[in-house]
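Quick heads-up: structures coming right below.
Nothing in this text is a laboratory measurement; each read-out follows from the coordinates by a stated rule. The model shown is predicted, which means the values in this text are computed figures rather than measured ones. Cβ atoms are built from the backbone, for glycine too; each structure is taken alone.
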Structure I
Amino acid sequence: MTEVTLSPPREICTAEQGYVHSVETGGTLDGPGIRFVLFLNGCPLRCQYCHNPDTWLLRSGTLKKTTEILEEVKSYASFLKRAKGGLTISGGEPLMQPHFAEALFRGAKAMGLHTALDTSGALHERSPDSLFEAVDLVLLDLKAGDDETHRKVTRKPIQPTLDFAERLRKFDKPIWARFVLVPGLNDSEEQLRKVAKIISGWNRVERVEILPFHQMASYKYEELKVTYPLKGAAEATPRDVTLAWHIFSEEGVYNTRNAPKI
């Protein structure tokens with residue numbers, strides 16, 4: 001498995017520039033309303049079910065200037081406001097490039113746009129408080145309910161994600177909790193109860209999503225010539241998701257997918 005670069009040279013990833021994977025200009029899944037979704041490169045995790053392995057390596061992205069991206073966002077700003085949307089920064093892991101992400105969020109806020117950060121929180125310790133002050137919503141990805149399973153799923157410990165959720169309390173930011181359900185990996189009743197208990201303890205959880213694992217990204221691994229750990233694995237069915245919600249509800253976590261948006 002290709003190793004990730006965790007500490008990019010400061011002269012490369014700064015508030016003025018960073019590595020970008022792609023842009024989605026009509027996103028409806030990564031925050032309220034219709035959104036400009038910016039996918040950054042670089043991620044320290046190696047989730048078995050990762051749908052974007054082409055974002056793992058920082059320098060496989062395109063180096064772009066902050067001003068260039070904000071000009072593009074600005075061209076959609078009026079529409080995004082009318083659509084009650086905004087800017088979402090995803091990845092990869094946006095906190096691989098914290099100063100770049102902060103500059104983009106601050107630029108979007110100056111346009112009057114809602115901002116959302118899609119993250120696992122794994123690298124939050126390298127991110128200053130000022131970054132999160134510029135974020136209106138955190139889409140927080142929880143991969144498993146305990147450290148052993150988290151390491152199996154991601155090859156990294158769970159504690160940074162838990163610590164990040166606690167850190168968010170002082171900012172009093174709303175959270176949309178996300179959990180990818182993978183049959184045979186993190187879908188046991190014990191796991192689901194642990195995941196639900198963690199989420200139930202987070203501050204200001206305004207929406208919870210159980211996302212079913214699917215095989216739609218398998219072709220990316222073939223193109224990258226990277227071994228796909230879940231090749232041929234069963235996808236999560238609607239029944240699997242329903243059963244997971246039943247367990248979540250028993251732990252006090254309910255299906256808020258259709259709740260009023262922020």
Structure II
Amino acid sequence: MDSRMPRIMAVSSGKGGVGKTNFVANLALFYASLNKRVLILDADLGLSNIDVLFGLAPKYNLKHVLLGEKKLKETIVTGPQGVMILPASSGIRELTKLNDKHRLKLVSELDTFDMPFDIFLIDTGAGISDNVLFFCSAAQETIVVVTPEPTSIADAYALIKVLSRDFGEKQFRILVNTARSEKEAFDTFRKLAIVADKFLNISIDYLGYLPFDQNVKDAIIAQKGYIALYPNSSFSKHLGQVGRKLLELPQGKVKGNIQFFLKKALRVG
């Protein structure tokens with residue numbers, strides 16, 4: 001493992017279908033364009049799709065690692081612009097809830113992982129499953145993706161509440177996706193912030209928003225990174241602003257490496 005401290009960010013959501021994985025993929029491409037070494041862990045272990053989004057067909061995935069059949073390094077696939085991806089398994093029901101043995105195996109593999117990277121993005125599943133909570137608590141910081149839909153706001157609050165109450169998480173970054181205006185985006189954040197401030201002793205920060213853009217769906221269907229196809233769009237410009245802001249913000253929690261955070265999550269999970 002590189003001795004320099006990577007930025008470890010979990011990206012999650014209370015509700016599925018809010019564009020979380022698309023955000024992770026394009027954020028990774030943005031950081032790669034800044035010559036950052038980026039590693040994505042597809043932590044949606046039952047319904048993986050980062051590799052699909054990039055048009056990749058990995059031979060091995062995290063299932064083979066957790067079963068002791070492959071080393072973590074052997075499962076890595078390289079996506080566009082050199083982005084490294086640790087693919088998850090899809091349709092494997094047993095991995096939708098990691099047991100202690102699987103978690104210990106993952107920590108052990110990361111202890112011996114020697115490929116250097118600057119940014120470690122953990123694309124979790126949606127909701128409040130044990131896997132989601134484990135990976136969010138393992139990261140330095142948690143980014144919660146929310147849309148203006150009331151159900152998305154309610155489910156995002158539920159995720160934040162559980163992470164705060166049961167795992168001691170006190171800081172969250174909020175990204176509003178598919179907003180039709182800056183006002184709608186901030187109103188969405190404000191609704192979440194008001195409830196969190198009233199009932200939870202936590203800090204939530206507004207990262208910004210990504211505007212609604214029909215071309216996002218077209219890029220997903222084409223299995224291409226949106227910002228590569230439409231670099232001058234409003235969406236791409238906003239994503240760049242969010243990406244730079246994340247790098248400028250102080251790192252969440254205390255300093256440590258990825259093993260430190262995973263071991264912490266193992267203790268509290």
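Summary table below
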item: With mean count of other Cβ atoms within 10 Å over residues 130-137 derived as 22.4, matching label from I, II; result: II
item: Which of I, II leads on mean count of other Cβ atoms within 10 Å over residues 98-105, largest value; result: I
item: Relative contact order in percent (Cα under 8 Å, 6 or more apart) - structure with the largest value, from I, II; result: II
item: Entry that produces -13500 once helix-only ellipticity at 222 nm (-39500 (n - 2.57) for each DSSP H run of 4 or more, over all residues; to 500) is calculated, selected from I, II; result: II
item: Ranking I, II by distance in nm of label points 7 Å out along Cα→Cβ at positions 74 and 170, the structure that comes out highest; result: II
item: Structure from which 2.7 was derived, distance in nm of label points 7 Å out along Cα→Cβ at positions 146 and 178, options I, II; result: I
item: Structure responsible for 48, 35, 30, with Cα extents along the principal axes in Å, for residues 42-185 alone calculated and labels I, II on offer; result: II
